[in-house]
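Take a look at the structures listed below.
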Structure P
Amino acid sequence: MTLKRLVGWIFWLALLAAVIAAAGWKVYVTPDVDAAPEQSDVAYVIGPPTDARMQVALELLQSGSADSLMVSLDPDETEWSLAQAACAGAGDFARYRVLCDMPDPFTTRGEAQWLESEVTAHEWDSASVITFTPHIERAQMYMERCFDGELSMIDSGEDLALWDWAYQYAYQTGAFMKAGLTYEQC
């Protein structure tokens, strides 16, 4: 391969990367997020329940902005200390109603379905869903398919490395495509 041809390939690959980055910027990097509502029936931490997400949920509970907490997690996962404390009813979470489960399927769609079943069971009208920036838009799409009440999408503010951003662009794009191809109400 000649140098000229190699430079050409590099140019087109760089241009393609720039187009992909620009196309996903609004969806993955700067999605519309909500401020914490004054009142919500439930704060819902969707997977994984990182300590940053759990801290946001705890702040909603402690401020009175949420009455209950739902945590989507794999019960065998022990990495998230605040989630483990919440699900054990320990520490700062001891005085709140906390529901922990691994939705089936253990996907964003399954998490939305679990929200719908708990909303029905508890007669809730509002939910604050907590996740991280690149997941906000897709999570909202699924939650709105299953829940027609007042929904707030809250960003946990987790920092991501450049490599994580690249991975999330690819992962979330594929997941959006799957959601579009397998559309089901809930």
Structure Q
Amino acid sequence: MSEPRIVVIDNHGQFTHLEGRALRDVGVDTEILDNDTDPAEIDADGLVLSGGPSMDRVGRCAEYLELDVPVLGICLGHQLIAEELGGRVESGDYGGYADVDVRIADEEDPLVGSLAPETRTWASHADEVVDPPEGFAVTADSDVCGVEAMSDAERDLYGVQWHPEVSHTERGQEVFENFVAICE
């Protein structure tokens, strides 16, 4: 079986190219597309909705959730999934980037279940998911945020508040490897 093709949707975040690089390092055919790309032009086995500066600049990302392929939302992408599907996002008590120790709440989760029970991550909590959408399980939390990661494995929709693509996050590459396995 050939490796899946994964498209990273660029929400104008500072780490988008690192997400593409992390996927290429797994050996995946990867392309970065602007978030205003027509959904009909996207040919992918999975999508990563990148982080970014503002929910006001997410282009057509809501439409991409209807493409019937696995989706991984990172930071802003995580929040977008929650908001578009009926969850709730609010300003966090802790802004800016910082190390955050997340607790994995579901060892069976296909995205984050293989990580250490407590994993050091690099995240911004200027905004955060406070209530996941219906059908989503909280798969990681922390002392900073109650929804550090969420999954709807039935619909193959996943989100993480942290940035697995940066070197400050422990086992971040494993998150991408797990997402590739979901897409295969």
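Readers should treat all values here as calculations from the given coordinates under stated rules, not as data from a laboratory. As the structure is a prediction and not an experimental result, all values here were calculated from the model. Cβ atoms are built from the backbone, for glycine too; each structure is taken alone.
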If distance in nm of label points 7 Å out along Cα→Cβ at positions 42 and 162 is calculated for P, Q, the one returning 2.6 is structure Q
helix-only ellipticity at 222 nm (-39500 (n - 2.57) for each DSSP H run of 4 or more, over all residues; to 500) gets -5500 when computed on, of labels P, Q, structure Q
Computing distance in nm of label points 7 Å out along Cα→Cβ at positions 34 and 154 for each of P, Q, the value 1.0 comes from structure P
Structures P, Q compared on FRET efficiency 1/(1 + (r/R0)^6) of positions 50 and 114 (r between Cβ atoms, R0 = 25 Å, to 0.05): the greatest is P
Taking relative contact order in percent (Cα under 8 Å, 6 or more apart) for each of P, Q, the highest value is that of structure P
If Cα extents along the principal axes in Å, for residues 130-169 alone is calculated for P, Q, the one returning 35, 17, 8 is structure P
With log10 I(q)/I(0) by the Debye sum over Cα atoms at q = 0.16 Å⁻¹ computed for every candidate in P, Q, -0.88 is reproduced by structure Q
